[in-house]
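Since every read-out is calculated from the coordinates, none of them should be taken as a lab result. These figures come from a predicted structure and were not determined experimentally. Cβ atoms are built from the backbone, for glycine too; each structure is taken alone.
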Structure 1
Amino acid sequence: MKTILITGGAGFIGSNLTDRLLKDGFKVVSIDNFDPFYDRKIKESNIKQARANPNFTLVEADIRDEEKMRAVFCEHMPYTVVHLAAKAGVRPSIESPKEYYDVNVMGTLNLLQIMQDLGLRRMVFASSSSVYGNNKKTPFSEDDSVDNPISPYAATKKAGELLCHTFHHLYGCDITCLRFFTVYGPRQRPDLAIHKFTDLILKGKPIPVFGDGSSARDYTFVSDIVDGIVKSMDKLSGYHVLNLGESTTITLAELISSLEEIIGRKAIINRMDKQLGDVDITFADISKAKRILSYAPKYSKEEGLSEFVAWKINTQKSY
């Protein structure tokens, strides 16, 4: 039975991936530092099901802690590392750029160095569509320039991709960097738009809308992202950068309208100025992922939003 080590394993994507891998018969070692960015109880709830599985191990630790990380890697010698852990969020990164650099860049370097020392060569690295900045050409292709990030968070993700390439070049590591496009679904972080809007609409409170509502996102359902990660693990060979999205877009105004229809209640809009660091659009060209991974997203926006709202209604009392 192969062991997969997931950093950020108690988070939104990490916990969904954990459940999938346990179901598929893997052992999972989940590393998470339970960063106080949001309530610890949410992450505890995310991994409640996994904790009951004997093939699941939780390690509470920071990826920057070299001694602890080395001990975990030596004990478990994972077949593949799925590196999801990061300081998340574009807007908060503008307020704390040094912390984002320390966690996202130095933390990634720490993992890569430990893996190299132990002869471990397989990693899937979670990058982000934010690396494209305000690219004028759409949909975004992996061949596009990503030399103009517009937030510290985006810059750290580009730096992570470069570190992964360096270790591939020097040591022959097999690493695939996946650029996630606006992931949503059950267990989504409470600070993200779909979760925040749903919560506030259900409570009859105003929702903060930055800009005029014309910004657009390629929202990607978490099950499709998890499927892409698993397929990447199956086909790790060399160095690749791949987009994982749905390859469709929806404006902020359209998103709100869809949530209103699903919830059956009108949103109270609190119109605000556009935020620094926010991009105008994200839109994934997924032809490369289709070709290399046979990646095939299944969820329409209507199906995904309906499933998320149903999950939120069923779990809102838990938090």
Structure 2
Amino acid sequence: MTSTAFITHRDCHLHDMGSFHPECPARLSAISDHLIAQGLDHYFVYHDAPLASFEQLLRVHSAFHLERLKRSSPAHGIVHLDPDTAMNPHTWQAALRSAGAGVMAVDLVMSGEVQNAFCAVRPPGHHAERANAMGFCFFNNIAVAAAHAMKAHGLARVAIVDFDVHHGNGTEDCFRNNDQVLMVGMFQHPFYPYSGTEVPAANMLNVPLPGGTDGEEFRQVVHDVWLPCLRQFKPEMILISAGFDAHYEDDLGGMKLNEMDFVWVTEQIKQIAEETARGRIVSMLEGGYVLSALARSVAAHIKVLAGI
């Protein structure tokens, strides 16, 4: 058995919000180029992401949201939904592929075909709320994947770990007070989207951290707060909102993590998965906007997943 699936699609390169937008197609090229340059590409089994179905999306999104997004899709040019979030003619298809990647990843892992999976997709997802696109996100990819794990595969306990520099407000909106889901997250605060600190639901373990937080402080939070709660919850699968914009080189955030911090946290998550979830992990790309730092961080993360 090949241990790690790598799921992506060329459609994800075609979504483009403008030449100066940090969430750019070159993010995925930087990742794939780095994996090839480091000789890592042959360690993974590659899959083309399918299109998510409306049935799969409706588990976490409203019909109104889907219909409004589809109507907003332009025939040409770029249409802004908010100052940060825009659609071009390829965005709708790319967003369906990104959500579909998580569904495929769950199916591959649950079938035993692979131990875990990484989805190199864009647009990202963790800011997309049930009825609202925002923060570069259209569908909540990680939420769609988690809901699929529960609905299609009957899992009773799914954990979502979010280490993006921004709070995963959309994921929280999708699963607030759902006792089948535990979400553990850390994020820079105060910072976009300026949420996550207002009396979160019992199943939301939000840890706001100040700008300038370094790896030692981050590891302390994971060790003291995340890991005990994850072990107590005993997830049957762990899904990761893998944002790498807390890297010290990433000027969209203000935290000071490095590749070895992402290695360490992935090792901790993998250990929990081995203890309670038969090793089942699905990781999905979220943020990370300085191309070199992103590529190095993703490589570090998926090397741990693959046991390289």
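Computing distance in nm of label points 7 Å out along Cα→Cβ at positions 232 and 264 across structures 1, 2 gives 2.3 for structure 2. In this comparison of 1, 2, the computed figure 22.8 for mean count of other Cβ atoms within 10 Å over residues 120-127 is attributed to 1. Taking FRET efficiency 1/(1 + (r/R0)^6) of positions 200 and 224 (r between Cβ atoms, R0 = 25 Å, to 0.05) as the criterion, the largest value within structures 1, 2 is that of 2. Structures 1, 2 were compared on FRET efficiency 1/(1 + (r/R0)^6) of positions 32 and 112 (r between Cβ atoms, R0 = 25 Å, to 0.05), and the highest value belongs to 1. If FRET efficiency 1/(1 + (r/R0)^6) of positions 168 and 216 (r between Cβ atoms, R0 = 25 Å, to 0.05) computes to 0.60, which of 1, 2 did it come from? Computed on structure 2. Name the one structure among 1, 2 that FRET efficiency 1/(1 + (r/R0)^6) of positions 56 and 136 (r between Cβ atoms, R0 = 30 Å, to 0.05) of 0.90 was derived from. It was calculated from structure 2.
Have a look at 1, 2 and say which one yields 25, 21, 21 for semi-axes √(5λ) of the Cα gyration tensor in Å, as calculated. Mind dumping the intermediate values first?
Details: 1: 30, 22, 19; 2: 25, 21, 21.
Among 1, 2, the structure yielding 25, 21, 21 for semi-axes √(5λ) of the Cα gyration tensor in Å is 2.
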